[in-house]
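Just so you know, all these numbers are worked out from the coordinates, no wet-lab data involved. Every value quoted in this text rests on a predicted model; they were computed, and no experiment measured them. Cβ atoms are built from the backbone, for glycine too; each structure is taken alone.
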Structure 1
Amino acid sequence: MPQKPAAAFLDFSTVGPGVDTTSLSKAVNATYYDFSEPDEIPARLAGCEVALVNKTRLGRDLITAAPSLRLIGLAATGSDNVDLEAAQEAGVAVANVRDYCSDALAQHVFALILGLTQQIIRYGELIREGAWTKSRSFALFDYPIRELAGRNLGIIGFGFLGQAVAKLGEGFGMNLLVSARPGSDGPLPTGRVPFDRVIAEADVLSLHCPLNDQTQDLLDARAFKQMKRDAVVINTARGGLIDQQALADALRNGEIGGAGIDVLPVEPPPADDPLLAPDIPNLIITPHIAWAAREARQRVIDQVAENIESFYAGGNIRRIV
């Protein structure tokens with residue numbers, strides 16, 4: 001039996017607790033590090049053929065400083081933390097994981113939607129303040145509640161994740177508005193709606209597109225002014241898709257009805273992130289956990305192991321370089 005290649009998982013703690021690494025152990029002889037600072041990485045990759053990372057950055061200098069490296073296994077779909085050009089030049093393959101958290105993420109999206117449209121947090125606060133015990137009515141009606149059925153669900157980015165959210169939206173009886181690629185010219189693909197129409201007509205707008213030069217600050221002050229005043233914005237994709245200050249201002253000014261945010265531009269966020277201000281109404285922030293169901297995190301580990309086995313068998317499953 002051939003010797004298993006040596007591997008270093010440089011930020012294993014970012015995958016979270018409770019995952020089974022049996023599949024990885026069958027593929028590589030791995031050393032697991034909770035986190036790795038840049039100056040620690042060269043020594044940790046010394047003699048390793050496989051580097052496993054989730055969010056740790058592997059730039060050109062770190063890739064070229066690891067001459068034995070043959071494969072970078074990403075425990076994520078996004079690859080912006082790895083210098084892909086440098087990897088290609090060095091002959092280092094890169095593989096990611098895909099469609100591992102669609103169910104978990106769609107579930108989280110609708111947890112945020114329902115939390116906002118049912119006013120769960122605000123009514124909970126009223127109860128803790130004693131408003132219900134002091135009321136003469138059996139029910140409280142302080143905050144408006146709307147049914148989702150018949151309302152418009154706008155989706156920007158229609159890959160695995162956007163499609164999973166669309167499926168749940170249809171189950172709630174919502175009308176789908178799938179956005180064409182923002183800024184695209186020419187005839188629209190079948191079933192797509194112009195971006196400006198989607199943001200103007202959506203009652204709920206959910207973001208699932210990648211972050212790039214075209215989508216940076218996709219939702220800015222201009223976009224929020226185009227939206228319905230009771231519209232809800234959900235972002236489980238990338239923090240940079242939204243102008244943070246513009247969203248904070250739109251919520252304070254009542255330009256939109258609410259927002260559910262699972263991602264911020266810098267994570268962990270600095271204390272002065274505009275969305276962490278305590279006076280912003282109708283805002284739910286969760287700490288990048290839409291993907292974090294244990295089942296989804298286990299799929300990450302198992303897909304990483306599959307990618308390694310495929311690479312050493314001469315295959316190219318989920319290869320991006």
Structure 2
Amino acid sequence: MHQTTNTILMIRPIQFRMNEQTAVNNYYQKKKAAILPSTLNVKAQKEFDTFVAKLRSFGIHVIVVADTEEFDTPDSIFPNNWISFHQEGTVAMYPMFAENRRLERREDILEQVENEGFLIENVMDYTAAEKDTIFLEGTGSMILDRENSKAYCALSPRADEELFIEFCEDFEYTPVIFTANQTVNGKREKIYHTNVMMCIAETFVVICLSSIDDKAERKHLLKHFKEDGKKVIDISEDQVDCFAGNMLQVRGKGEERFLIMSQAALESLTPSQQSQIQHHCQIISSSLETIEACGGGSARCMMAEVFLPKKK
């Protein structure tokens with residue numbers, strides 16, 4: 001199992017704005033007052049296009065699918081929450097917390113991935129759990145350590161423990177469960193997605209340890225990282241607010257590895273943290289200011305990794 005892929009799927013936004021349905025527990029969303037929705041979308045598109053061009057310039061294969069105007073899908077730019085593509089030709093589809101995000105799931109997106117020469121053998125569909133208000137938002141809710149067959153999940157209203165364990169059984173991952181919090185108006189609230197406070201790369205992990213209030217849970221996580229020989233790069237809650245946990249390691253054309261993040265995330269890192277990362281791989285960053293403020297997600301959320309086998 002490889003931890004990194006050279007191919008990612010990205011969805012170009014058509015009606016990007018702040019999604020009022022996700023703002024109830026995504027405390028990273030900030031309303032951009034007095035900006036017209038159309039202006040907001042144009043800004044998001046510009047950030048998206050610059051980001052894609054940058055990734056491609058480093059030899060990363062980006063499949064871009066345009067969102068459709070058929071539905072009101074303000075968060076379509078974050079496909080990794082509703083779909084994941086796995087090495088044995090399996091696609092997983094996930095139950096989404098926000099009703100308008102469920103409209104992002106489109107059959108034609110699978111067809112477009114197949115048109116790029118990838119093989120889809122079967123689909124594991126967990127979406128029926130929505131009827132019971134049970135959610136597990138893909139690789140937003142879970143961080144997969146594919147090489148070591150471990151899946152990490154910070155429980156939240158968008159990450160159900162039982163469904164997570166079911167996923168781990170289906171895909172043969174060892175579940176590692178914990179709770180991660182952030183301070184909101186002086187109170188500790190659950191972080192909505194694990195991938196905001198943690199990123200697992202081949203030889204290192206970027207994580208906000210101070211968001212894990214339970215010392216035993218923190219120790220348990222560190223034990224796993226040590227076991228797997230991963231260097232721990234600890235970030236602060238302030239850095240998490242700048243999306244420094246929302247990163248993804250990918251492969252360029254050759255065997256070159258890159259850690260992808262936003263400009264805000266990069267600027268929040270200390271010189272020491274940057275050099276620790278650069279010891280393992282190069283950094284690619286791009287400005288995602290509008291997307292981060294209104295969407296409450298960043299670079300990692302915008303990329304659905306494609307691990308599917310190629311058609312023979």
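Odds and ends about this structure:
- At a computed 4.7 (distance in nm of label points 7 Å out along Cα→Cβ at positions 136 and 200), which of 1, 2: 1
- Origin of the derived value 20.1 (mean count of other Cβ atoms within 10 Å over residues 112-119; candidates 1, 2): 1
- Ranking 1, 2 by mean projected area of the Cα convex hull in nm², the structure that comes out highest: 1
- Which of 1, 2 leads on FRET efficiency 1/(1 + (r/R0)^6) of positions 248 and 304 (r between Cβ atoms, R0 = 41 Å, to 0.05), largest value: 2
- Per relative contact order in percent (Cα under 8 Å, 6 or more apart), the highest-valued of structures 1, 2: 2
- Computing distance in nm of label points 7 Å out along Cα→Cβ at positions 176 and 208 across structures 1, 2 gives 1.9 for structure 2.
- Here the criterion is distance in nm of label points 7 Å out along Cα→Cβ at positions 80 and 120, and among 1, 2 the highest value is seen for 1.
- Distance in nm of label points 7 Å out along Cα→Cβ at positions 160 and 224 derived as 2.1 - corresponding label from 1, 2: 2
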